[in-house]
Structures are given as C-alpha cells and as structure tokens.
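Each value in this text was obtained by applying a stated rule to the coordinates, not by laboratory testing. Computed from a predicted structure; not experimentally measured. Cβ atoms are built from the backbone, for glycine too; each structure is taken alone.
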Structure I
Amino acid sequence: MPVCPDFPGADASGICGVNTLQSGVELHRLLDTGTVRKGVVVGGGYIGLEMAEALVRRGLEVSLITHSPEVMNTLDADMGRLVSQALRDLGVTLYLEETLTDFVTKKGKVTGVKTDKRSLPADLVILGLGVRPNTGLAAAAGIPLGEKGSIRVNGRMETGIAGIWAAGDCAESFHLISCRPMYIALGTVANRQGRVAGINLGGGYATFPGVVGTAVTKICQVEVARTGLQEKELRALGIEWVSAVIKSRTKAGYYPGAGEITVKVLAE
C-alpha cells in the first residue's frame with residue numbers, strides 16, 4: 001500500500017498519489033483543465049522521478065523534494081548524482097535532504113507545501129513516497145511477519161501457517177547475495193512469486209529462487225539500472241568492499257548511436 005503522510009489537508013484537491021489506474025486517469029483530467037502551472041513531487045524514487053519528468057513534458061514548472069542526499073537512494077550517492085543532474089538538465093528544481101512537513105491548502109485545494117527548510121507554491125502535489133506491506137490482516141491472523149512488516153515465507157511462498165501462502169508486495173524475499181530476507185516491492189518480483197505460489201496452491205511444486213535486487217528504469221533519456229548490494233547495505237552487513245567507476249561508450253565510437261555509459265562495480 002502507498003505511504004501517505006498523516007498531515008492535515010492530505011485529502012485536499014490537487015494532492016495525488018499514482019498507485020491505481022483510476023488515480024492516473026484523474027491526474028490526466030486535472031492536467032487537461034489547463035489550470036495547473038506549478039507541480040511539486042515528493043519522493044526521489046522511481047515513481048517520483050518518472051512523474052517529475054512527465055510533468056515537465058506537460059509544460060509545468062516542477063520541483064522535487066527528497067530527504068536523501070541525491071535522488072534514487074537505491075543507488076550509491078555518486079551514481080544518484082548523475083540522475084540528479086539529468087533531472088536538472090530537464091528543468092526540474094531539486095530540493096535534496098529536505099523533509100515534507102505540511103500541506104498548505106485553501107478552500108479544500110492545495111496551494112503549496114512546507115518542508116523543514118522552505119515553503120513552495122503548488123497547484124499540484126504528487127506523492128511518490130514508496131509503499132509498505134499491507135499485512136494487517138495477516139498479523140491479525142497470527143501469521144509471522146518479517147522484514148519491514150512483510151509476511152515471512154519459505155521458498156515455496158508458504159507462510160508460517162501451513163496452507164496459507166503469500167506473494168508480491170506483502171511478502172519478503174530471500175536475497176541471494178546477503179543470504180538474508182529482504183523486502184523488495186517490485187513488479188518483477190511479485191510476478192515470479194505469484195507464479196510460484198499459484199503452482200503450489202494448485203497442487204504442484206515450485207520454489208522461488210530469490211532476488212539480487214535488480215531494477216531498471218529510464219529517466220530523462222538516461223537508462224538507469226542496479227543489481228546486487230549498494231555501499232550502505234554492505235556497510236550494514238559488516239562486509240568490506242572495494243569499488244571502481246568505469247566510464248566508457250555504449251558501443252564502438254564509430255557506430256551510430258554510441259553514447260556514454262558509467263558503471264560502478266563493488267567487490268568484496
């Protein structure tokens with residue numbers, strides 16, 4: 001379920017999450033009125049960045065707020081900095097290391113936001129603060145929970161109570177590099193977990209092999225991908241590492257369409 005701040009005015013007109021098809025339709029309708037000039041996106045993850053880019057391309061003046069030192073905190077900061085620059089080049093104003101503290105509303109409509117450092121005017125606020133597992137029912141049923149409140153499962157996606165299965169954004173995953181359970185809410189993971197759970201529910205036998213944390217997106221014509229563990233995760237696990245940053249070309253220089261590529265590699 002999407003993370004929403006519990007502030008007064010959070011239900012005001014012009015404050016949107018983009019988590020269902022209907023919410024996307026309603027956002028399009030609002031933009032089509034031609035009354036929206038200034039947009040504020042809260043959150044520097046995948047949803048927040050994609051929405052910021054989309055709003056710029058719709059002609060809005062866009063600001064993005066994130067509590068992290070750079071956008072995309074699933075990347076190391078030096079790599080996230082490259083994505084931050086791509087957003088700035090597109091025209092997005094970034095407010096890094098700032099936290100949303102309040103909404104400003106008038107007659108039931110949003111007119112701005114406040115952070116711990118400033119106030120910003122806004123005709124539209126899009127919340128991209130991530131998701132958390134919707135596991136209240138599971139907890140009430142006595143099903144053991146794991147990472148970040150997600151449902152603990154075994155390799156067959158069976159919960160701690162025999163005959164009850166879980167998959168997708170409510171369930172944890174086994175990380176093949178850290179060898180520990182992790183909560184990774186990605187559609188690719190949910191799809192594979194659902195297949196495994198369905199096979200087992202139908203009387204077959206299947207196991208979910210685990211994840212390595214791979215995610216891919218495209219922001220401002222920049223293709224961004226990660227896999228494995230980032231520096232802060234290695235630090236938390238007490239693993240020592242070395243790193244190298246490689247700058248090269250996507251193809252041979254003489255080949256049409258060749259562009260720059262930057263790769264960061266971490267090794268134990």
Structure II
Amino acid sequence: VDFSRAMKAVDQSIKIAANGRTIEWWQRALSICVKDIDYLCVSNYPVYDYKKGYLTYRNNITDLLREVNVALDAIDRFTTGEDKARLKVIVAEYGSMDWAGTWPHINNMGHNLASFEMTGEQLKIPRLEFSCFWNTRWIHNTEKEDSIFDALDKDGNFNANGYGLAIWGNFLAPKMVKTSSTVRIRTFASYDRKKRKLFVYIINKSESQEALRLELKGYAVESIEQRWELVGKGPSDTEPVWQKNESFLNGSPLELTVPGTSITVIEFELKST
C-alpha cells in the first residue's frame with residue numbers, strides 16, 4: 001500500500017498490480033489494498049498433472065482459465081461498486097507447461113493446440129486486460145531444441161507454439177464472438193463490424209480429419225477471403241506445416257474438412273444486413 005501510494009504521488013498514471021493465486025489470498029489482499037491497486041495479476045498454468053499427457057487434453061474439455069477465474073471470482077465476491085467496475089486481471093505469464101512433469105515439456109503440436117485454445121479463452125474475457133505468453137525465448141534457447149519455453153528457436157524461426165501465437169497475432173478482429181464446440185473440435189471467432197470481416201478458428205484435437213459444417217446465425221457469407229491451416233503429423237510433431245488451403249474455391253463456403261491435429265483459420269466477408 002505504501003509503495004503504491006508513493007508511486008502514484010509521483011505519477012497518477014502509474015498502474016499497480018497485486019499478484020496472487022488462491023481465493024483465500026485474494027480475500028485477504030483485497031481487504032487491505034483494494035483502493036491502491038489497478039489489477040489482479042496471475043500466472044495461468046492450468047495444465048497440471050495430465051497423467052495421460054496429450055490424451056488427457058484431447059479427450060476432455062479441460063479448464064484452461066483456472067487462475068484467471070479465481071481472480072475474477074475474487075473481484076466479484078470481495079469488491080463492490082466502483083472498485084468492482086474498474087479492477088481488471090492481468091495474466092503475466094501462461095502456457096501449457098505441466099509443472100507436475102506428467103506431460104513432457106516438448107514444443108510440439110499437442111502442446112501448441114492447448115496453448116492456442118488457452119489464448120483464445122483468455123481473449124474472450126473483457127475484464128482480462130492482457131496476457132503474456134511464457135516465453136519468446138528462454139535462457140537456454142541456444143542449447144535445447146524444441147523446448148516448450150521457446151516460441152522462437154535460436155535462429156528466430158517459429159517453433160510449434162510460436163506458430164499458434166502468430167495465428168492469433170495476424171488473424172484477429174476487434175471483437176471475439178460466441179461459438180459452439182465439441183470435446184475434440186474447439187472453435188473461436190472474432191468479428192470486425194465495420195469491415196464485415198469474420199475470422200473463424202478451428203482446433204482439431206483428433207489425429208484424423210473431420211468434416212464440418214459452419215452455421216452463422218443471423219449472417220450470410222459474401223465470400224471467403226482466405227483459409228490457412230497449421231497441420232501436424234500428430235500431437236508429437238515438432239515441425240508442423242503452415243500452409244494456405246484453397247479448396248473452398250470449388251465448394252460450399254460453409255462446408256469443409258479440417259486435417260487431423262491442426263489449427264484452421266478462415267477469413268469471411270459477410271453480406272450487409
């Protein structure tokens with residue numbers, strides 16, 4: 001509290017974050033410092049003790065927002081009025097590392113799919129100010145290949161999880177919109193109302209290809225602008241292929257087949273309503 005007040009006395013624009021993890025800790029902290037902080041800061045590592053490794057992720061709908069939801073719950077339960085309205089959450093670090101050591105720390109498509117889904121879930125939360133992936137390049141980057149801690153390799157090329165982040169970075173509209181998913185087909189979408197652009201992101205956790213039909217409620221497709229996919233030979237593949245897919249040119253824009261162990265992103269232009 002003293003630190004926050006001293007900093008803000010020098011510059012009111014300085015933002016202060018308190019770091020925590022458990023609901024009990026947040027209850028105690030907020031009772032003391034709620035007026036002197038701007039953010040609740042968490043480290044989001046929800047992949048823990050996945051006893052069957054990738055299969056645990058593939059065969060279940062897992063909670064990928066554990067620490068984030070604890071912080072949001074704390075704001076809802078332990079703050080009121082103006083404080084509840086202004087406080088937001090920061091994810092200072094996140095990734096699919098299994099700190100129990102059960103799912104090996106290998107930078108492959110399996111971990112990338114989990115990280116990509118985690119990123120999408122975080123982007124859907126308006127009260128989450130920003131998230132920082134851990135890590136661009138860790139200190140042992142030049143010594144260890146395919147480390148889960150490196151989005152970039154020693155030469156600056158994308159590792160598997162780096163490709164996943166690049167998809168979000170290059171194909172993201174201003175507003176996330178609601179989608180429906182299954183256990184093995186996870187989906188997200190973002191929309192630019194002014195440009196009538198819709199991006200749809202499809203994760204196929206299965207090793208086999210899947211035929212899908214998209215349904216856009218209340219909207220109609222004018223055209224498909226582009227479709228890209230990141231494809232692995234399986235969840236253990238450390239060198240997935242990023243490629244453009246133009247198969248939509250010869251078929252229905254809403255019917256498609258997605259490869260196994262893949263992330264597909266499609267850019268639609270929607271008709272005026």
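In this comparison of I, II, the computed figure 2.4 for distance in nm of label points 7 Å out along Cα→Cβ at positions 133 and 189 is attributed to II. When percent of Cα pairs over 10 Å apart, for residues 141-180 alone is calculated for each of structures I, II, structure II comes out greatest.
When semi-axes √(5λ) of the Cα gyration tensor in Å, for residues 53-124 alone is computed for each of I, II, which one produces 30, 11, 11? Mind dumping the intermediate values first?
Working: I: 24, 16, 8; II: 30, 11, 11.
Answer for the origin of the read-out: II.
Each of structures I, II was scored by mean count of other Cβ atoms within 10 Å over residues 109-116; the highest score is held by II.
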